[in-house]
Structure 1
Amino acid sequence: MEKKEIISRFLEIGVVIPPDVLKRIDETNIDKYLNAAKKNGKIFFMEDEKPEKKDEEKKSANPEKQKINIEIKKPEKKTRLTPNDFIQYYNEKYNGLKNILLKKINAVSISNARKGFSELSVIGMVKELKPEGFVLEDPTGIIEVNSKKPVSEDDVIGIRGFVRNNILFEKEIIYPDVPITNPIGRMNASLIITPRKNQNAKADIVVTHEETKPNPTWILLSKGNEKITILAYKPGNKTTKEDAVNYLKKRHLNPKRNMIISEKDWFIIDPVPDIFWLKTKNRFLESYKGVTLLSVGEGSFAEINLKTRNVVFHNI
């Protein structure tokens, strides 16, 4: 509801609204203010005359007294996968990451790229590595890409370049990546991440390896209007903080074939987590575009202030 309409409604009953009161009125509470103005013949409210706040507003006024809700999302695992399951999995991976990339670039299909002569962009999955680059594939076909930049098989990426003699000469590789404008989630609470339960781990929320055993596991924390999203993942091999950053750049956990658990792609990183917990043997801490990346390693636990995102490691 526009401010002009609000002012007009009150003028109809002979009341002029002060600017500081006008700021408090919208379509959700205008009737309460109108009734109070008719009753008092004015739009000046003593504290006990003001319309009552909504329950949500009352709660947000005292966030420290609110309960923290914890929701854990675990993947559903199939006992046996068929060839069609793998096809569906890779299709879902491609389509999910393509939709993220389309927010960043205007792309044409590979079949149409072959007909072009000017600079263009395509989106595809890396099918095969070659000495001079790699082969890129989308639902319309494949094309060889001339590039010296490192990529991995099954990466879904955007390529900007030009086509000559059915070869795409790469000028830029675009990854799905975490957006620069990604909002940073914060909460007035403390979190402890620990390999196992221990007496020293005391905080508002304690999360252990056992609770996040399914791979990957999403933990959603909510407290009034405050929300935090945690992604817990145990890689199939040794992982460094540089590897963790690459997961976020690719927006995918890139599991080995034997780690794929169903036809659904549980490994796409969407939404962007606030905390990315890698369950590895080594300890590290990194920040990337508002995402806190960490591994507590062995024999220690991490204490996180969810409001400041400060992380302190302790020995068990």
Structure 2
Amino acid sequence: MLILTKSVMAMMIGFILAALSGLIIIPILKKLHASQSLSVYLQRAHSSKEGTPTMGGLIFIIPTILITLIFLYLKKIEITYTLIIIIFTFLSYGIIGFIDDYLIIKRHNNKGLTKGQKFTLQVIVSIIFFYLFMLSGSEPLLWIHSLNIKVDVGWLYGVFILFVLVATSNAVNLTDGLDGLAGGLSVICFLTFGIIAWNTGWLEGYEDIAIFAFTLVGALLGFLLFNTNKAKVFMGDTGSLALGATIGSYAILTRHEVLLVLIGIVFVLETLSCIIQIVVYKLTKKRVFPMTPIHHTFEKLGMKESDIVKLFWTIGLIASMVALVYGVWL
């Protein structure tokens, strides 16, 4: 019962502070004209969104960090290497996204950080992640729970960390194309990993990272007050990169990297649609989908944006429930 109470309290406080933050941050972003230019491919379908402020990720990033610091000060949670890794990844990728958003706004086009600059920063984050991971006493194991397989890969685990962080952050970034889509799916992912974290008693600081996850769930729900159709603010790279990398961090720390594919199934499908489209087009000069990521294909087929979001949320929720049954219960 105490675990449930802590979780609900963290979500409630996160929701309230994020809702209040939105009321403060959105007018500031509008005053600064912090809006992102729409892609030429979306200007017709999403013309009504032109001028909507971006960098909305600040609405859930700031409250989540603030609440975590308050919990630490009140000794409701403890500082551990595990929690440091989560906070570090969350903030680092948030900063990378913030820089990218800032450059896009400043230049009045969709050109922020170059791919090389972004990848270099991600490599630096992954190296520090791996260093903290080893300091925590964790072993560099590729661990497949279902088959009880453990393979010690040594320093190559650092490369694996880089792959997971880059893949998840970019997957959430690609999915962030419809009002509320990435935010709602992230709520489902963090709620799932929060429950999984509570079940990993062998992991140092497992309760602390679970509380962080539930705090972020509440903050994201507060953010969705302003981000669902019609969105008053977009999360931008500031939010999507931070969310994606942190989801990947939970998968790594709880040793559920394989289960991440099921929990984030919509993110996976969105990314695969882009990869398939690019590969097939380069080989045949033909397109498999009318437009990618795949949520835009559903738009091309005539589905309402809100209906697409509900469909994808449902798919994500069902997949996460299956993952929980397998990862926690069975």
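When mean count of other Cβ atoms within 10 Å over residues 109-116 is calculated, the result is 12.4; to which of the structures 1, 2 does this value belong? That value comes from structure 2.
Structures compared: 1, 2; top value of Kirkwood radius over Cα pairs in Å, for residues 237-284 alone, i.e. the largest, recorded for 2.
Thinking of 1, 2, which structure, once Rg and Dmax of the Cα atoms in Å, for residues 21-124 alone is computed, gives back 28.2, 75? This value belongs to structure 1.
Which structure, out of 1, 2, was Cα extents along the principal axes in Å calculated from, if the result is 82, 60, 34? Traced to structure 1.
Please compute volume of the Cα convex hull per residue in Å³, for residues 197-260 alone for structures 1, 2 and give me the label with the greatest value.
That would be structure 1.
Taking relative contact order in percent (Cα under 8 Å, 6 or more apart) as the measure, the highest value among 1, 2 is held by 2. Each of structures 1, 2 was scored by distance in nm of label points 7 Å out along Cα→Cβ at positions 101 and 213; the highest score is held by 1. Comparing Rg/Rh (Cα atoms, Kirkwood Rh), for residues 141-244 alone across structures 1, 2, the highest value is found for 1. Consider the structures 1, 2: one of them gives -6000 for helix-only ellipticity at 222 nm (-39500 (n - 2.57) for each DSSP H run of 4 or more, over all residues; to 500) as calculated from the coordinates. Say which. So the calculation was done on 1.
Here, each number is a calculation from the coordinates, and none is a lab measurement. Nothing here was measured: the structure is a model prediction, and the numbers come from that model. Cβ atoms are built from the backbone, for glycine too; each structure is taken alone.
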